[in-house]
1. Work out which structure the value 3.4 belongs to, where distance in nm of label points 7 Å out along Cα→Cβ at positions 83 and 243 was derived from one of I, II, III.
2. If P(r) over Cα pairs in 20 Å bins from 0, in percent is computed to be 30, 61, 9, which of I, II, III is the source?
3. helix-only ellipticity at 222 nm (-39500 (n - 2.57) for each DSSP H run of 4 or more, over all residues; to 500) computed as -13500: which structure among I, II, III?
4. Identify the structure, out of I, II, III, from whose coordinates distance in nm of label points 7 Å out along Cα→Cβ at positions 99 and 123 was calculated to give 3.7.
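Nothing in this text is a laboratory measurement; each read-out follows from the coordinates by a stated rule. Since the structure is predicted, the reported quantities are computational estimates derived from the model, not experimental observations. Cβ atoms are built from the backbone, for glycine too; each structure is taken alone.
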Structure I
């Protein structure tokens, strides 16, 4: 038994032997257990993880999952996944053996999430439910693909929620106009929201913009980075996806507005952030402006939806919109098509006219 007692401080430690991925024999020492049982449990889990034994607990497998995928992800992406795992998945499945979790167990877990209501009696959003289920399924898929778990019970149970954004919120042009008028008392807020609405950029992309990203001769702004607040520090990362690296054409009025804004910033250097704000500030301003303007409160990200809906209403193609927004595929853009049922009416009217013209020619 590789579990020993340290008589000097009355604690227990483990000397575990294993073979690493190179085939080399190694030894790992883990100290500081208050009881022999704790030391034995750690050693058992360690050996299960090392041998990919699917009788390990679900919680133990998530540690393997993290070790495998975290190096491949951006830090903020992993932190989002980690929060979901710790708060929505481990409390239910953590102590169960991963190989013994059934479809019935997953359905029971889904039903608990579907029944949840917060203090305002509001359920989780459809998009959030979809995200949480996808994370659980991703963990099981990883076990199936790389560790020989027999099957994915989350996939068998079927999904929940709706990724297609049936509850997408957006502002009409009139609603945004009323909001923008309320923002004019704070220039930095006004110009920030102008960029968000008229360019459709993401919040993190806005906050990472520097003076060097603007080319007023060509009326463009370059998107090649994103702002995040990680572990209490400001961090500039690469954009969300490869397609997010793009150059956006700005309307002339917005170029003029941004030039006016630049002229108010003393000593602005090329590498300086144009909007040295944080997301909390923008959210507070969104609250303030929405209330003052008497328009529904939407999320900052919904300004991006508002830009898409504006372009759809103007008649631009999904391909053109996807390119401007940095969407990975036009399928993402097509999710917004339901926002404008009036387009269907216009189509029918034009089809009627085409039919009339056809009959007249006949």
Structure II
């Protein structure tokens, strides 16, 4: 991918790319109305189907990897607050896409991560309310279910990360006050208790003061939609404030933290963000509504580059809509340049290195 030299240059590149893909979608609108859209790939990249849902499963979302096995959460169309007897499947695959094991969990799965300290798979259910956590022994498949107490932010929990021996959850779907402000935490630290409950403590405010990455100005944020989380290559915490079209970077948590935020150009909203851990590898992305997990490949990747799954941009006035896509994220400007567009609803992502196979 070309190096983006400035915010203004990034804006021009994003504008030209957006118009090009929008033109394609308009030209093919008749065909799309008859059949599901097919992904459109930027030159230099290719896409193939990694996996489709096993029988009885649907709506793939979060993806995580342990050793050579890939774990994918299927929410099966359940309600995000777990009502209506929602149940999800956590499916283990080999690297070539063969199903190895399927585990049922109660609730609507959204977050899925490997606990690096125990080698357990942590599955987080019900991001809107009534959240629970299921830990899965990756060797035996044995599950243990934990429940959260009354949430300090009034909602559910969406995602989990592990850092310095601690587990952190994003506090999703917060209850806003009468002025529309998130007065609760946006990230909590969690401790699993022996009685099957989870004790949480607030560690990151819903209204942190933060520095704007492109321009350096400081303002107090109002995080109304905390969503996915990941660790950057340098070990910082990256939180997706999805509905507000921005990413929040929590540098050096636990010491003297610095908080920065990255407004996304064009008010693009994103779900998962991943970083290329090597020059050889591929990205897996779940296209939830299409019921497909895709594999995106390239001859070479820019090591440590960021890639995000975007919901696209709705039509505004005379500007046509841009369909959902996966793009390379410039962490300095907030531009998200498409790699694969014309997707339906990309969500979960993971980068898998193949350098160990060379």
Structure III
């Protein structure tokens, strides 16, 4: 075995007890991870570890991977831990898959330069993707129009305000030709298990799951978060429909009578359902929902407080500011400037 082959084996194939017999693979899958500042470590490790485990189980280099940052310097991830990449993007010569690892404050950490680089890789025939909020880079690259894609549910509001012509799905991951995206967190493992399954078979995919102590691989179409019934803690059909009606109209004037007409019940019945199952009035529930929406917009867009207030259905910015301070203990203006 040559020196290069020995070094490759030492880097990509760890020793282990469990083993899966697989025919000799001639050409491994190449995966390039681009680490954006404040990327989510959970999504990154959930993506890379299944690849390592697949190599370990088979004793082969099924996957090769490299990590890059824009300038080649260590990248501090969302939990503050610095990660040393293999080099700068200028030195990268990606093959196969190129995955942008996003995290917090994606509207700041993934700018036009990264988008240009991603677009260049796409035009060269690479499969490009995003983990967590990596879809921001793909959007800046201008390659998401008419595509199915996703990102973490917490960032959907900010993304939709920044890119109003793009509609992300709420799925755990999406595959659309040469564009792959996932919602981050352990959804990155679901995405990689799908890649392993499709490339090397169900048997290896299952054994990788066992090694990672994962009991189930979610499918592409699975929702990121629990159903509305599970979130509310009830299966009451009328309440679920009422909440869904109100949540879909977060930017509109609150109209409980319209909700009652839609459900074919009285306004009083809806109020009793909210009080019985949720312990709040419909007005309180809606206000909390609007403030959560406003918090997301303030954290991830450059919208002014007034613009955010309008987007959340408030008649005035003063009312929004007062309610926001009462709920979160800080003014919306100060909160929006914590990002700096």
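1. On the way: I: 2.5; II: 1.7; III: 3.4.
That value comes from structure III.
2. Values: I: 21, 44, 27, 7, 1, 0; II: 30, 61, 9; III: 27, 50, 20, 2.
Only structure II yields this read-out.
3. Details: I: -15500; II: -2500; III: -13500.
Here the read-out was taken from III.
4. Working: I: 3.7; II: 1.3; III: 2.6.
Checking each candidate, the match is I.
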